[in-house]
Structure I
Amino acid sequence: MKKVKIAVLGDGGWGTTLAVLLCRKGYSVCLWSAFASYARYLNRNRVNKKFLPGIKIPDAVEITYKLHEAIREKDLIILAVPSQYMRAVLSKVKNSGYPKEAFYLSATKGIEIRTLKRMSELIYEKLGRVKLAVLSGPTIAQEVARGLPTTAVIASSVKAARKYLQGILMTENFRLYTNSDVVGVELGGSLKNIIAIACGVSDGLGFGANTKAALLSRGLFEMAKLGLAMGAGPKTFGGITGLGDLVTTCISPYSRNRTVGEQIGKGKTAREIIKGMEMVAEGIPTAKSAYALSRKYKVEMPITKEIYNILYKDKDPKKVVRDLMTRQKREE
């Protein structure tokens, strides 16, 4: 049987985790880094100190900064780059003689600010109608890399594609379900990061479990409301890539988005936090995209709007709390 060859584009925590997981399963894996110096560092040290500390990258994982080498003759290409860099990376992939018959899997959670496109829409725009699926769910990279039990979802409009990729990625500790609702799965994975920032702000302000429960429940309602307006299925937001991912991102100490919110609640500005971050907190650009989408589809999303105001209008978090709590009375 032919050995499946896989490229993982993006050396962040999640990309590195997927490379490690797939190598452990016996696949031929190449990990691509956008930066030559960091690719050399990873090759020498075999630990991604910046993004996945404490996890050894197997020697069998090839690491390169040369994109054409990474994608050449591959059967599966996994895209795990930050959402706002996805377009640029896809342009490079297109110009590097990309394999048109390969499967493509988006493992990125976000919405492009300029066009308000989901990652699958971007991939189709840049690469044409390739065989495409998306991966999403409550997947804290450190936990997956350590082999802790985790569930996630592979979504594709083509049943054969999602079943094939389910078989490639699933392990006894990484359980994958399939779903045909690509819109809902992508939106759930993106929008929950905004609510995680809100929960972090709550933590930073010293609020309790009652506050977080309110943010989780009303935040999920906002996510589903926008999703339905954009054509997502109603059940998806109550599942792994909706409620499951939301809860994980809002409570985990490893959650970058919750941590960003917590620092804001303690008095730091978004600009100060971003300046000091190595990793991308996807909720920051997604707040801008989601706020624009709410206006486009005429969907009221008060939590999303106020997180946008905190991040982009420097609104005082304490005033945000007052404004949310004193909104007009209504039924649930």
Structure II
Amino acid sequence: MMQFPRRLAYFAYYLRRLDTARLAVFMDHVRRRKGWSRPAQWARVLHDSLRYNISILEYYQFRFYDLSAEEKPRWAGTGTMYEFQKRANPPDKRMILEDKCLFHAAYRQFFRHDLYTRAELEATPELVETLLREHDRLVFKPARGNCGVGIAFVDSATLKAADVVPMMVREGYDLVEEGLVQHPDLMRLSPAGVNTVRIFTALDEKNQCHILGCRLRISVNSEVDNLAAGNLAAPVDDATGEVTGPGVYSDITRQPEAVHPVTGRPIEGFRIPFWPETLALARAASVLHPQNRSIGWDIVITPDGPGLIEGNHDWCKLVWQLPVGRGLKQRLECCG
């Protein structure tokens, strides 16, 4: 009973942030499958959101319409993840994860690609000339962007050195990095964008690192690989680096993909290159700043080995759970 007002507040938040167009698609899909009217679905959504601390869209993305009462409590929804990540990564400690410029400064040792902040370019103008000369493609980002939003991919040949910093100021870009070159195996799987590994880590009370899960994020005709942008995520065996299942979408109307829908390359059975080094990178990064105790690491696999891209304090519960098709809430217990 003590949780009821809080759960109502969460539900009001979900309503305010609701993607109504996507909800309509999901409701129509379930109506065709189950024969439930929209009012009947709303009744089920309200009940399960309040009972299991999930958002409105998560009712559909977690396939609660097909799950038993025994299975539903195992899923970690938005409310559960917000409370967990607030404890694990306190708001006054997570700044180095929220700001990409601060993140690069704190974790620079794990990067394999060139990255400069706007302040660095302003202080050392010759860096701009070096970037344009040595890299065919540059990526401009805001310091606090999420889910690939606000990123610009620009061919270096279209830029003049004198125009780069003014353009960054005008467009609100805080940093620029070289266009990443991924390993040939991943390039063959999907050349549209860089396909990154997401590794979820948590530190226990002794600062020992636990691997909560590993996923391969796969681009589908997209320059980014985020699930929210219509791309795929697939489960990875953390012992071997082998993809153990099909890639899945967050859109419930789309079927999982055992092979890439564009290139035809197998997803299931794909082995991520440099896997021991990739896992070691995530473990080492997880203990560098232990004030943040649970992080979702985005790692690029280059021809020369793995390199860090960013760490997420509010890592995605969809990328974590949907690829394995089951709720993983109990795994959060290792971090308290």
Structure III
Amino acid sequence: MKRFGYIIGLLLITVMSGAQELSENSRISLLTCTPGEELYARYGHTAIRVVDTTQQWDVVFNYGLFSFEDRGFYWHFVQGQTWYELGLESYDAFMREYRYAHRAVAEQVLNLDYAQRQQLWTALLENLQPENCKYLYNFVFDNCATRPYHMLKHVLADTIVSTYKGWEGASYRDFIHHYTRHGSWAEFGIDLIFGYKADQPVLGEGRLFLPEELMNYISESYLSDGQRLVETERLTPFVIEPVPWWRSWYFGIAVFGLVMIWLGFYDRRRGQRTRWVDITLYVLYGLMAALLIFLIFFSIHPLVSLGWRVFLIPFIHLCTRYIYIWR
């Protein structure tokens, strides 16, 4: 999909190369897409739409392009060295993709004068050049939401003031738990590698790595002359479905604990340990320890450090195995 979008983007650039200036009948919007089912899509998405009715342009600048097919993608992702890129596609193609995934798209038409629209358009085209389009993705500091915001802020010369408070002071972990869904196994896995750094409070613009927060922030933003930054808008609140109790990690860990307690009494009654269970878990702990050591010392992910939940399963395992030797 990324390669196809890249080819379409090149065709669009070619078509537009003869007219690098917008007409007066143009508008620029911020698009915010609701979450998807895949883990990487749970946080939503942000893009920029440019419409010029005079020149019959309706295109979307998308800072969220990547490909699972890139050589070493998952290895680079673990290292925190995933390269994303800016792509260009038609608005219709962009919307087809999200309609197919049953994801809603909100739109906020920005209150920019012609000079500001032209400046943003020129900056986006410059970003789209092959030597500029790729960037080193960072989940909390440089992503598909922060890039459009900083582009807009550059055009407006830092004159954006917002009254939106939202989750002011909440931690990175609070935000991550909310969007990965409280109680999900994804939440548990993330907490294994996110330690104390994820508990730092997120203030002001720091929250804008999240598309929904950016949408709400822009909705309540004003320019230096007191005008609203948004001319018209059609907002779509994010709906985060709760995790059924029987699919939560709490339930899974409880079942694991009960099974280990039963196994402890079973081994004690027959006077022999079920060694394969212990060996399997010890191997798992070794693999987890190796991964954590690598992430802590070699990954550039900003929130990675030792989290207490990494000790939860070993603690339950060792406590319940004590039943076998207890007299």
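Bear in mind these aren't lab numbers, they're just calculated from the coordinates by the rules spelled out. The shown structure was predicted, so the numbers you read here are calculated from the model rather than taken from an experiment. Cβ atoms are built from the backbone, for glycine too; each structure is taken alone.
When distance in nm of label points 7 Å out along Cα→Cβ at positions 27 and 43 is calculated for each of structures I, II, III, structure III gives the greatest result.
Match the computed value 6.0 of distance in nm of label points 7 Å out along Cα→Cβ at positions 35 and 131 to one of the structures I, II, III, and report its label. Value 6.0 for distance in nm of label points 7 Å out along Cα→Cβ at positions 35 and 131 corresponds to II out of I, II, III.
Please state which of the structures I, II, III yields 63, 39, 37 when Cα extents along the principal axes in Å is computed from it. Let's see the in-between values first.
Working: I: 63, 39, 37; II: 63, 45, 42; III: 85, 42, 36.
Answer for the origin of the read-out: I.
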